[in-house]
Structure formats: structure tokens, C-alpha cells
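Right after this note come the structures.
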Structure 1
Amino acid sequence: MRALIMAGGRGTRLQPLTRRLPKPMLQLLDRPMMEYIVELLAMNEIKDITVTVCHMADAIREHFGDGAKWDVNMEYQEETQPLGTAGGVKLVEPQLKDTFIVMSGDGLTDFNLKRAIVEHHRRGAMATLLLTKVECPLGYGVVDIRSNGQIVQFVEKPKTFIGGNTYYINTGIYILEPEILDYIPAGTAFDFGHDLFPLLLEMGIPLFGYEADGYWSDVGTLHQYYQSQIDMLHGKVRLNLPVEVLVSAPELVEAVNVH
């Protein structure tokens, strides 16, 4: 199974931190945030990884190389111009002959990807979107689902919400079948959440949501960048954390090992 890591964004909301580094290379505690994604994929036995790069691509290539340090095989696909999330995946179409997973290089999560993949295959879905629940959905893509997980509506970055309710939001992690590439135009800026998924719903093609269990953070703003690291220090993220964090909070050792 192949993973695609989207790592081409400019990270303008994280300036001035991103003036000299691409967003996926910003440090979360002791290493670039994208390194946690690579480690999570390896932990879930997904070893073939293609990274789509654009802005400051050399910094990403030089750090990760062929991926051998993390026991994965990494390749790179450069976008000469920004093509959106789906458009960037379309570039890699020749490599995508089986189920594949799309992730962002600038997020932080400890989701169990194996469980999500099993559920994707059980449903026979063309696309499964990993979802998480929040009380304030502002700034996210909200997804309405039926009791069987089938998606009925997308609301891209709503302007208002009802306090006390919880909302499913799109985490930007997708498990997809290669047939979905037929619906993505080549050489055109095209986005999963804004363009492709609403199009498939209009066409009556079933899409499914999977409520993933665990931590997820869209590290898109300065506030969230610092909050994510505070969450790591407080043991909310079950990943391979720096030894200094585990020594200062030994109760985390067992949690990380169990995960």
C-alpha cells in the first residue's frame, strides 16, 4: 500500500516561522512535524511513500532522502505550480494501482490507520474520509453522515455553529481506491474537500466517513502550532516522543508502548 504525503503548501498562516522553512519541516519538540507522519505510517506497516513537494522542496528532500532511516521507501513528486490536494495526487497516478492513503505533511495525529483501512475495505468504499469530532467547527470542513457512515453533505468552513453541539470535521486523511483518479482533471488546480468530494456526491457515488479514535491537530496557525506541542508534553499524543518528555512524565512511557 502506498501513502501520499502532501507537503507543497507555503504555510503563510505560520509566518514568520515559514519564511525560511517549509511548513512540514517546522519543529514539533525535537523533530520536523512531517517526521511524525512518516513514523506513523511505518508503525502502521505502510512503507511506500510519495511526497508531493513544491515550496522549498529541497529542504524536505535533504532531510528525508530515500526514507531508509525510518525503514520506508520515499519518493518525491514536484509540482511546478500549485495544483491543490487532488490535483497533486493526480500527478502520481501511474504509481497508484491499489488502495492508497493521502495525508498532510503538516498535521499531527496518532490515529490507528490499520483499523481505518480495514473498515474501508469492509464497506467496499471508493473513498473513506477520516473524521474527528469537535465542538467548534469554524475553519474546518464539516461532514454530515448517516448512521452507517455514508456521507450526505459537506459544509466547507462554516461561518456559524450551535454551541453545545459536536460536529464531524474532515481531517484531510483519505483512504482511496485508484478509480477515484478518473474524476480528477489533469493539470488543473483541484481540491478534495472543495471540488472532488462534492462532485462525487452530486453524481451519487457513495463516500464514507470513519470516526478515528485518537489525537489530531491541523497545525495551520501559530496558536495551533504551539498548542500541539503543549498537548504532546501533556501526554495527549501517543507517538514516539523525545526521551526527555518521557523521563519527566514516566506515566507516558506505558501509554506510548501500548499504542
Structure 2
Amino acid sequence: MNSTAKAKTQVEAGLNVNLIRTSHFTMGRRLARGAVAVNGLVAIDGPPGTGKTTCVRHFAETVGIPSAIITMAARPAPLELLRATYRTVTGLEPTGTRYQMQHDLLPVLSEWDGVLIVDECQAAQVQTMQQLTWLWEESRQQFPIVLVGTGILTALTRYPQLKSRVMGHTFFQPLTGRTLLDTVRDLDSRFADANTEDLLHHDRVACHGLLRLWSNTVRWLDSTTVTGTVTAADLNAIAGILPPPDQEQAA
């Protein structure tokens, strides 16, 4: 598949980065499949940019079920989870008190047949975790939940009632070694025959094993006239543009 076709497929699927098949994705899909099968609650942990949310969204797309992504702010408002869930699942603006929103959501979630993805879950406050637990239990666990973020299990210790309901978790890591090379070559046809050392150098100086940064590299290639095998000069030009990741991402 050429890069243009890949980009179109990703847009149609509603994904913001290209899908890469790795061992992390395999485990992430297994968790998502298990959660959907029994309306369970699972967690995917790992540094930003490793493809956690993309993995779950792609799984939902491939099995034909809707997904609602709720992204927690660094300091979420007390009713942010309820408002965002209502807005994302129903497409309507929420109104009323916390009590009204909770009880309006229950029948909707019970008949929804979708998967709720709570992204940046480590930022959720105890009150938010309480609301999420309440919705899931009061609906009689009629919908699956995937918690995504960095340091999730540690964050959930703030509210053990939610942590105790997690039926499984996995950890996404930056790509290294042969897995990195295989993944990058599969990401875009212009990488397939590229010099190995050129790819490894670009990863060392610009991408640090993060799928999001390699995906952004592809976007920069798409914005140029590069149609054949990517060269060291092409990658060096892009490396000077890509923003560096946070220190904890590159570690």
C-alpha cells in the first residue's frame, strides 16, 4: 500500500496516527477484545506517543463498534467526565446537575454497544474515578472501558475501588532494535529499502522509538516531493523540524 492510500485509510478510520503492528499492539488488541467480549475494564499504560489510544481505536474500527474517547485535562473540572461522556456518546450538549447527567447517561450507555476510552487517565481526580465507577456499576457493567495513559496503575491507587475492577493491563514501550526497523519499514513504502543506519540515526536524533514521531516523519514526507526511497538528506531535513519529545519520553 502506498503512503497516500495509507493516509486515506487512517483518515477514514478516524485515527490521528498511522497504525503499526507490533507486539505492543498485539497485546493491546487482546486486552481490548477481552474487554469488549465481557464488558470489562482494562488499562493500557506507557509513555506518550507509543500508540496506546490508536491501538484501541483501530480495534474498535476493525470490529465495527463505536468508540468514545474522553481525554482528561491536567486539572479536570469536577463534572468533566460526565459532560464529555454524554457529549461524545450522544452528540448532544449535556445539561442539568450531576445527578441528572448520571441518570440520563445510564440508559444510553446500557444500550450503546460501544467502548469507552478514558485517555490521559492518570490526570483523573478521585471524584472522576468515583463517577466512572458509579456509571459502570449502575449500568450493571453494560459497556467496556479502556483506561489509557502514563502511570495509570499508580494513579488508580488514589481510588482503590476502581483499581480493583481492572481485569487486565499491559505496557506500551518505545520501539527498539529489529522491532523498530521492521515497524518503520512497514509504516511507509519509502522506508522499505532505506539504508538501515540512516533509519537508526533518524530514530536516535529525532524519534526515540516513538510511533507518533515516526508518523510525523511520514507526514513531512507527504508534504514534499519525496516519492521514492527516503535518503539520509531527506531524514536530516525532517529531523531539524520535528520537536523533541519530553525527557521521560526519550528515556
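None of the figures in this text is laboratory data; all of them are computed from the coordinates on show. Being a predicted model, the structure only gives us computed values, none of them experimental. Cβ atoms are built from the backbone, for glycine too; each structure is taken alone.
Name the one structure among 1, 2 that FRET efficiency 1/(1 + (r/R0)^6) of positions 116 and 220 (r between Cβ atoms, R0 = 35 Å, to 0.05) of 0.95 was derived from. Mind dumping the intermediate values first?
Values: 1: 0.95; 2: 0.55.
Among 1, 2, the structure yielding 0.95 for FRET efficiency 1/(1 + (r/R0)^6) of positions 116 and 220 (r between Cβ atoms, R0 = 35 Å, to 0.05) is 1.
1, 2: which one has helix-only ellipticity at 222 nm (-39500 (n - 2.57) for each DSSP H run of 4 or more, over all residues; to 500), as calculated, at -7500?
Numbers: 1: -7500; 2: -14500.
Here the read-out was taken from 1.
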One of 1, 2 was used to compute Rg and Dmax of the Cα atoms in Å, for residues 108-203 alone, and the answer was 19.3, 56. Which one was it? 2
In terms of relative contact order in percent (Cα under 8 Å, 6 or more apart), which of structures 1, 2 is highest? 2
Among the shown structures 1, 2, from which was the value 2.3 of distance in nm of label points 7 Å out along Cα→Cβ at positions 156 and 228 calculated? 1
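To which of 1, 2 does the computed value 17.0 (mean count of other Cβ atoms within 10 Å over residues 84-91) belong?
On the way: 1: 23.2; 2: 17.0.
So the calculation was done on 2.
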For FRET efficiency 1/(1 + (r/R0)^6) of positions 188 and 236 (r between Cβ atoms, R0 = 35 Å, to 0.05), which of 1, 2 scores largest? 2
Taking mean count of other Cβ atoms within 10 Å over residues 52-59 for each of 1, 2, the highest value is that of structure 2
